[in-house]
Structure P
Amino acid sequence: MRICGVELTGNDAVICLLNLEGQQFNIPDCRVRKLSLPKEHSRDDLKQFQTAFAQLMRDYKVDKVAIKGRLPKGKFAGGAVSFKLEAAIQLLADIEVILLSSSQAKAALADNPLHIPFADTELKGFQEAAFITAYVAHHSNA
């Protein structure tokens, strides 16, 4: 099963693909590390983001998209644009999309800790949350 982990920050969707074959994980190469929406965006920009994201998922044969949940209010709340990006991803046809809360992630990581340090994955530092989200999605029942 191939999962795309997504962390939404500002106007960016940071992604990481993670594949599980048997009991072995691998991180497939991907031509994109993040997809962005312009700060001053229109309805057409949002549609273009959605189309580009959907095409990326088709190209890499992704089975499921897991989005790292954000708080709707409070000190660490997600911004309005990130919730638009989330909606655009959730409304994609023909692909399962789940949201993973921080409590779900902590529980899954406690039961199934990472076997390698993130630095050994050869991913960029800003992809860590997306990687963990994909890893947690492989281990959760969400």
Structure Q
Amino acid sequence: MQNDEVKIHAFRLKPGQDLKQEITSYVQQHKIEAGWIMTCLGSVTQYNLRFANQPEGNKATGHFEIVSLVGTVSINGSHLHMSVSDSTGKTIGGHLLDSNLVYTTAEIVIGEGKQLVFTREKDGTTPWEELQVKPKQ
């Protein structure tokens, strides 16, 4: 689906694929400059998330449902957070890292703003490269 301002991308990942790597690859292949995760559902056999204020990621293996995936995506850098739940409903979430391996499926829908460009730059407000939203030239 596409109009002059928004284009919708939808795709499915299959068992064993790496969630973050495949999203990054899709964004690069389709040259998405200003995108956002509209929805994602599916499952993983391994999660790898970095929790708030922690320098390293945390991994666990098993069977986990993806209950949310949110964030901004761009060929200029992405920022994604994911929450997963186990068989008891216990839910955990954090910053998405590599090595989140699809169990049965991951159904992903990305919106793309055709009039915008997202970049990640240090702007002095924090020590990190933060989202900068610019009109497309």
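List of remarks:
- Which entry (P, Q) yields the derived value -2500 for helix-only ellipticity at 222 nm (-39500 (n - 2.57) for each DSSP H run of 4 or more, over all residues; to 500): Q
- With distance in nm of label points 7 Å out along Cα→Cβ at positions 37 and 85 derived as 0.9, matching label from P, Q: P
- Comparison of P, Q by percent of Cα pairs over 22 Å apart - largest value held by: Q
- Given 17.0 for mean count of other Cβ atoms within 10 Å over residues 21-28, calculated: source structure among P, Q: Q
- Distance in nm of label points 7 Å out along Cα→Cβ at positions 101 and 125 derived as 3.1 - corresponding label from P, Q: P
- In terms of distance in nm of label points 7 Å out along Cα→Cβ at positions 13 and 69, the structure with the greatest value among P, Q is P.
- Read-out mean count of other Cβ atoms within 10 Å over residues 5-12, computed value 21.4, structure in P, Q: P
Bear in mind these aren't lab numbers, they're just calculated from the coordinates by the rules spelled out. Values in this document were obtained by computation on a predicted structure and should not be read as measured data. Cβ atoms are built from the backbone, for glycine too; each structure is taken alone.
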